[in-house]
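Read-outs: derived from the displayed coordinates by stated rules, not from any lab. If you're wondering where the values come from, they're calculated on a predicted model, not measured in any experiment.
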Structure 1
Amino acid sequence: MASQLAGVPITMLGCDEREVGLAEALVALGADLRLVGFPRDGLLKRALHFEESAEAVRATQAVIAPMSNTDAEGWITANIGTKGKPIHLAEAIPLIPSQSPLLIGVAKPLIRGLATQYGLVLVEMAEIDEIAVLNSIPTAEGAIQVAMESTAITIHKSRCLVLGLGRCGTTLAQFLVGLGADVTVSSRSAMDLARAVALNCDALPLAALSSRADFQIIFNTIPAMVLPRSYLRLLESTALIVDIASGPGGTDFAAAKELGIQAIHALSLPGRVAPKTAAEILIKTIPHLLEKLLGEERHDDYKR
């Protein structure tokens, strides 16, 4: 049975190894794939390659930007195929046909606003439960790997703080407990604090964070300023912060540097530490999502 995506023009702008795997899957499904910033080998020889995003998005039916997102000005820097040349998604959006799906990891405010302005169907892939839960596994493994490589102590019996108990925070707390760490979870949510106890962690309300500063390793998953200078001053200089929250993170990195505290903003961990697994997650979910989105779009056109 032929794929519903066979012959459908789909544009992908920028990539790391995750998007390369997804692009290969879409080519295998027969999609009319238009690529910017991708390698031109293997299965991807069968795709159309463009130097400029403006040409690639014309007459397309869907656009996929990277899971690693853009910067605040709308530039995509994830780019394997054109020597790191950035791609300006903000400049391409006005050229995308109205009502087309635009898929991206997490949309910065500029991208969200432009998508609304030009009538696109914005889909933040990192917010899709299936993708987010599965991605939490390589994210947690990667965060722990960063910590292991950046400290002189074992995770076992270390005093760890996990800020936030969403999908990534939950998986991270479970892994740390499994490794024998002494784990404290801090959150604003009473439900999260109760769940932390169920995970065999100590619970610390975020409002009371300043009452505890004896942590050796801090993992932040909250994309808001939760580790300001006023709290960092309470930590030992040997403390390590691994911030995995989307940019700009939740740590005052400038203050940490001034105070001599090692703070690492560890972004896009699935694509960095487990690109094959991360690609498989996208391959499992995105083609079906596109079929649904484009099917709904065609149904709406028929009704009109």
Structure 2
Amino acid sequence: MTGVNLRKVAIIGCGFVGSSSAFSLMQSGLFSEMVMIDVDNERAEGEALDISHGMSLARPMKICAGSYDDISDAAVIVVTAGANQKPGETRLDLVKKNVAVFKSIMPEIAKRNCKGVMLVVANPVDILTYTAVKYSGFPAKRVIGSGTVLDTARLKYLLSEHLEVDSRSIHAYIIGEHGDSEFAAWSSANVSGVPLYDFCKMRGHKNFEEATQEIENEVRTSAYEIIRRKHATYYGIAMAVKRICEAVIRDEKSVLAVSSIMGDVFGVEDVALSMPAIVGKDGVEDLIPVRLSVDEQRKLRESASVIKEVIKSAL
């Protein structure tokens, strides 16, 4: 990462997700400088002050409100700006509002000749990741969408509850659209190398098909359930933002289900969606073509088609 300050992060958008991400990143100790940017500058100033007032209880860090001029040397630019998903509204319903927001933000970012990694978090994240690549001037690999990192975490959590095993020992992914057409890649799922189906039998669970379908449906509807109860989701995605930033700043080469531009994977190309990818200091290094059944490959192509149709109407 030449020409960047590895200890600096910029957050564009200071709503629930942006401010929660800022708080999560402050606690992580990854950065020593954070600039917060919002169309409502007073909101950005308020959030920066609120977190700064607790710095004597945490690690030293400079946190301030700023402008686009402050992002030029940021190692990671986290873009959360956009309208929130409302009760009863799908992520795709948000598309026209938030594509318009991104079409105003991306030219501002492009002017600053940033050399860091852009992390897109606003929804619908796949379409906005694609929009960011088209309008920011960033190389595609340096634009990462938060994708299904959180959905995958939800899957691991639910499987850990079902199987009574540490979620960190579960290797399974939600792939495709971060939305209603996403699905679990059960064919490649395992617990510490043991195929999931075999592990279920070992733990005394015999209704494999029924249980996995129920868990997959719960993952897919989790955001709707949280929004119905508290009108927004922000803590889980803030933790996902922190995890992706860790992989970038530490050059971890971690495999995460981020959203990025596909280059002919299982017949899917020229669309942003989530597949396991190696994430490091330069963004997405390589996609991991995990084992998928014929039916799962079909689902991936269908998910890509859903996103492509929306992109056609929105861009």
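1, 2: which one has helix-only ellipticity at 222 nm (-39500 (n - 2.57) for each DSSP H run of 4 or more, over all residues; to 500), as calculated, at -14000? This figure was derived from 2.
Given that Rg and Dmax of the Cα atoms in Å, for residues 45-196 alone, derived from a single structure, equals 18.6, 51, which label among 1, 2 identifies that structure? Derived from the structure labelled 2. By the measure mean projected area of the Cα convex hull in nm², tell me the structure among 1, 2 with the highest figure. Largest value of mean projected area of the Cα convex hull in nm²: 1.
Thinking of 1, 2, which structure, once relative contact order in percent (Cα under 8 Å, 6 or more apart) is computed, gives back 19? It must be structure 2, since only it matches. Given a value of 19, 15, 12 for semi-axes √(5λ) of the Cα gyration tensor in Å, for residues 13-108 alone, point me to the structure among 1, 2 it was derived from. The correct label is 1.
With Cα Rg over 2.2 N^0.38 Å, for residues 221-268 alone coming out at 1.55, pick the structure among 1, 2 it was computed from. So the calculation was done on 2.
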